[in-house]
Structure 1
């Protein structure tokens, strides 16, 4: 999915189309009550450490702005998210925020919501094939570049294993493209040998452990492992530890999970990509409130989500965190406490 800056003409055109994009609600519809934000996610989302932080921040900021957030959690699959979104629509919401479990299969129900005049903001992961009102996330392609840069700095030549995220999540493909932006030329030059490349059906620790284990059972001649997130990195490091290879193979991931931050300072994980959730979730809450009021804040960029319409993209910047930056970034931001991160360091 290509990210690019739009021309001034395109911006003007989009603003002219604003009423057609999400049919601004009349102010009197919300008179006498607070703005209602429907937030759709899945129960298994909460199994990942970062999502608890995202949603808590979002809800706190929205409430501080006087909005009511109706949080709905579907069963841990994309089919369950469709009736959940329909339920939120019935709650007389003014705007819908979605963490999509599948990048394509929600387009039908999302179209019905937007046809009723309700703006839709896609959070962290884009919804494809439908002209949603907006998308807020980190620069996921840059996440991939950060992962790859860390590995080639540590292991400029050698054998690499690439472990990608869910095939249902467009961000997995963006991260993968970023990885290849950096590794591709070195692979073509013969400096790096790709031992294998894994794609997961879901963002699953168990699936990652199984598939990485299959590769390690076949060969342990691996110098570096690029993991699409820290949960996958956790699976890789556990398997390496069983083979007494933890700390000998360079492993990277994203999300700055506490366990991964501990491993970074301990030396078994090289780097984690930190995504300042306070900025992302806070900005998303502010955007949701503005959209509910019929306003479309100026985006940073536009994206092509295969809908035929350029989608406003509100983008935040990820940060690579090595051992040396743990105190100045993760701990300074209050993302984790110093006591927790250095718990295993004597």
Structure 2
């Protein structure tokens, strides 16, 4: 059995967990899930979770931790208990939802689950990758809004979870395409995960600024295709994607910036602009006969009509579109993200 400490958006984390076809699921504590899977080789790809590891019985801990000098545990009482019962030599305290570099590099973290069961952490979310993609690249603009690398990673996995086990997809032919490439956050994640990537946008100057940096980063996979070209989403596509199984992962920029004092009329204009662009986006999806996962903006405290309008438009052109109810957002932001899928 395995366990996972879920991300702050547990519904989205659980959708990503479908990549390993999790079964026999239980929730011993808030934010933690225990499960089994016949695809343990895919667990290293699940970084939408904060931590993942194996579930063991307390009586087995002493043998499993023979060479471990220090363990990390969540509370004092449990640390003292393990010192008495399984002869843990020394312990330190850590929050179950915190990722500490020292813990990742030294010793072991143990999580008290339930009824004499413990989790031994074996994998942490890749903070170094996300920080590099979000903040390390030279060509980026916070004013335009940038899809977080962690969210892009989860969106790729959510799509793969729907198709990788039931279809005849050849992983060598999968190509991830982002028609709003901007500074290619999605492209960096796709490349790191070992997939070909094609990106386009009406402006590609930020992506071009990042070309050299991408090839010198620690997260570059050199033997995968990586192509970027100029393209207006309102125009028909060229043939860059011919012969590939295309997965579209994207979001249009969260722009213009919305403040608490932004007027209702301005926000309505922003929504109309998003709808206009995404209708053209859906037209391109229909041309490709591709599947897609993408985000739309969700304005805090406002009437949000984007989802309904796009769902109706997709139905009219013969596309099946669904949305994930949980909103990705941060407390201080006026615009969140809602994930939608096309299959």
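What to note about this one:
- Source structure of the calculated read-out (Kirkwood radius over Cα pairs in Å, 21.0) within 1, 2: 1.
- Highest-scoring entry among 1, 2, by distance in nm of label points 7 Å out along Cα→Cβ at positions 88 and 136, is 2.
- Structure (1, 2) behind the derived value 20 of relative contact order in percent (Cα under 8 Å, 6 or more apart): 1
- Of the structures 1, 2, the one that -8500 was derived from, the read-out being helix-only ellipticity at 222 nm (-39500 (n - 2.57) for each DSSP H run of 4 or more, over all residues; to 500): 2
Bear in mind that the values in this text are calculations on the coordinates, not laboratory data. None of these values were measured; they are calculated from a predicted model. Cβ atoms are built from the backbone, for glycine too; each structure is taken alone.
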